[in-house]
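Visitor: In the part that follows, the structures are each spelled out as C-alpha cells.
Just so you know, all these numbers are worked out from the coordinates, no wet-lab data involved. Being a predicted model, the structure only gives us computed values, none of them experimental.
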Structure I
Amino acid sequence: MDVMAGERVTFEALVRRLQPIFERHGCSRDVGRLLAENCAAAERDGAASHGLFRMKGYV
C-alpha cells in the first residue's frame, strides 16, 4: 500500500492484519484481537503515536 497515493485501510481490515502478528508473538486469540483493535482505534482516532508506530515495541 502506498500511503502517499491516499489509499485507506478499513478499521476491520487493519485489525485482521494486526491480530495474527500479536498471536505469532505469544498472545492468545482474544488478547491479540484486543491489542489489534486498540492499535487500529488509535490510528482511526488520530493518535498515531499509539497505533502502528508502537507495534515494534509491543512485539
Structure II
Amino acid sequence: QDNEVVVLCRLELLGPKIHKAQFGSAMIPTTESGEYRNERETESAAYELAVDDALRRCIQYL
C-alpha cells in the first residue's frame, strides 16, 4: 500500500548459531498531528517501527 513500509530483518545469534529472518511492516503516520517535523522524519519513524515488528517476529520463533 502507499502508506505502508515493509522490511526484511535477519537476527543472528552467533554463539548457538541461530539465524532467523522475518518481514515486518508499519504504517506511515500522517503528519497532521505535528508529532513529526517533515516527511523524511515521518518515514524514518515508520521504518523503525517496521524493524521492531520484524525483530519481534524473529524472537517469537526462537
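Visitor: Say we calculate relative contact order in percent (Cα under 8 Å, 6 or more apart) for every structure; which of I, II gives the highest result?
Guide: Comparing I, II by relative contact order in percent (Cα under 8 Å, 6 or more apart), the maximum is at II.
Visitor: Taking -12500 as the value of helix-only ellipticity at 222 nm (-39500 (n - 2.57) for each DSSP H run of 4 or more, over all residues; to 500) derived from one of the structures shown (I, II), identify that structure.
Guide: Values: I: -17500; II: -12500.
It was calculated from structure II.
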